[in-house]
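Structures are listed in the sections that come next.
Where a number appears in this text, it was derived from the coordinates with a stated rule and is not lab data. All values derive from a computational prediction rather than experimental measurement. Cβ atoms are built from the backbone, for glycine too; each structure is taken alone.
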Structure 1
Amino acid sequence: MKRSLYIFQGGTLRRKQNTLCLEWPASGSPSEPDSGTERKYLPVEQVGEIHLFGTVTLNTKLLEFLSRQEISVHVYSRRGYYMGSFYPREHYNSGYLTLKQAECYLDSERRVDLARRFVEGALLNLGAVLRYYQNRGKREELEPIVQAIEAQRERLPEIGDVEQLMQAEGQAREVYYSAFDRILQNEAFAFEGRSRRPPENRLNALLSFGNSLLYTTVLAEIYKTHLDPRIGFLHATNYRRFTLNLDVAEVFKPILVDRLLFGLIQRRRIQAKHFEEALEGVYLNEQGRRLFVEAWEERLQTTLYHRGLGRNVSYRRLIRLELYKIEKHLIGEREYRPFRSRW
């Protein structure tokens, strides 16, 4: 099975015949070139995508090799912000399906309908997360929030504009975020509202980092389908490079990112010592990012029972199945119904 490769240290990533080779100074400092070089070899057939968090040097020869191997590269800033991707030449893109995506986007009624389905999936899964914690002793505390989100979901059929759909989703999330402090009851991870650039506290830092990982995970799965990631429906298709991954990520944020960070905090796998303050914000330090990435991969590999298939599938596979459902919707084979968590 192919896996994601996360590189945190600085160095050089090269092609060595049909193998990837990561090189870095033995001292860990580029200023001491005479200290020797350490190397790690990685069989390319085991790599699905590469995530670069450190200062890594690579060349066009490597990129050509990665393109042939259908391996995408995602680049993050030293603070963990997603910066962009090397998206190899499309191997599965279908002209027919791209036209169907464009047709759906240009037809305002069809676009709103599909955008509404993404928002509905997001709100259903927000409610699923809250009900999970209601069943663990917080029923009365969270019930008003569950009802408020359900009220937003019930009015979705009346909304005929994408901007209003995004507003409805934003309002539901603001209410949802008010549950974080009630769920965690942890002063070291007080929420106090959503903040992004920069994140103003530890919980916001976790949310931003987790969302970045989800966006690139969905993008990597889109690459393995016939869909074009540049044509989104809830998020406007414009000069932004990719938007479809943002649409699909809305459905999975509650069950993949939010549930993960709650668990990390409650089990004390992530603590205050895993953060640093810089640039008037709060960010995960390198140790914190490593811990989160490790837990993220564990989460993606976790399996759940899929009723439609009658067998267990991983969460990563579940994202791919969601994309296949969108393909069928676009070609008129079956209406898209967003994944709804039932635990």
Structure 2
Amino acid sequence: MRQLSISVVFVRAVLKHAVAQGLDPVELLRRNRISPRLLDEDDARISIERFADLQVSVVMSMEDEALGYGSRPLPIGTWSMMCYAVIHCDTLGKALARYCRFFGLFQQVATPHLIVEDQSAIVRLTPIPDRSGADSYVAELALFNCHRFMSWLVSELLPAQAFNFSHSPPPHLDEYRPMFAGNPVNFNKPHAEMVLNEALLDTPVTQNEQSLARFLRHPVLAMLTQQYDQTSWTARVKQLLRKDMVDMPELEPVAATLDIHPQTLRRRLGKEGTSFSELKGQVRRDVALHYLGKQGLSIEEIAHRAGFSESSAFIRAFKGWTGVTPYTYRKGL
């Protein structure tokens, strides 16, 4: 899911420690063709390209790839060295393990660990004790970077079971859908973590040093804008499910439309780290989030358009997807 613009909330987060480093935020904004007046407008947005350039500019000016959020500066070149450390891994699982070991060396705000349990592969951020009060943006950025980089490594947008955060839901909840590629985002959880299906760990790495050199020309922009093949079984099933939200088809008719045996479709979805029932929930969630951003639609009408016969069932499902009720979510828009 490509983002075309991004909220000024994230611009503020990128600039948060600029003054403490002796930098002028206004000059940084103007250098990257962003009007400083936008910082005063909560609803303002800027293009992805301008945001990506700003982040790189701030990193280089600070000489800190952690943007001032870490316990110490993260030297320029750290990200590139991580990329070269994992590029020769042959599977996603090996790449994730090496990624976590690499960043664990730096003892920054939080250390990533790969945990495999209950058929899930979890990248969990363990806070450094003396940095437990760090800004929530650290966990958001760390998991975003991990997800988008790993997606690039395997040339597909990895479906996640959940992105969990220990902080409370922020007021700009609508921004999390594109940031985390439409995957479930939950708050007030015990840990900050990305949860994948364990089956995805066997996904082969498709990139090499030549493609990595191109990626590293502007990795921030690449991770924000990279497009992936939409011919996966997951994408095909989702496309069929969206055609009739009120009377959403079951597995058998979907398999028949795709000219494949239902059991074969189950296996292929399983290899992609998902299931038919999970995809039905994801499609309903995405439709609900879309219509919650529209004016003039009641919660009851949105529930109906998302395929729920009762508002109460929709409210329960929505809270399970996002950690908040549809009413709370809409207030944050």
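Determine which structure produced the value 0.30 for FRET efficiency 1/(1 + (r/R0)^6) of positions 108 and 148 (r between Cβ atoms, R0 = 25 Å, to 0.05), calculated from the coordinates; the candidates are 1, 2.
Considering all the candidates, the number was obtained from 1.
For distance in nm of label points 7 Å out along Cα→Cβ at positions 52 and 300, which of 1, 2 scores largest?
2
Of the structures labelled 1, 2, which one yields 41, 33, 29 when Cα extents along the principal axes in Å, for residues 68-227 alone is computed from its coordinates?
Among 1, 2, the structure yielding 41, 33, 29 for Cα extents along the principal axes in Å, for residues 68-227 alone is 2.
Quick check on the output: 3.0 is distance in nm of label points 7 Å out along Cα→Cβ at positions 76 and 236, derived from one of 1, 2. Which one produced it?
This figure was derived from 1.
Supply the structure label, taken from 1, 2, corresponding to distance in nm of label points 7 Å out along Cα→Cβ at positions 36 and 60 with the calculated value 3.6.
It traces back to 1.
Between structures 1, 2, where is distance in nm of label points 7 Å out along Cα→Cβ at positions 20 and 308 highest?
2
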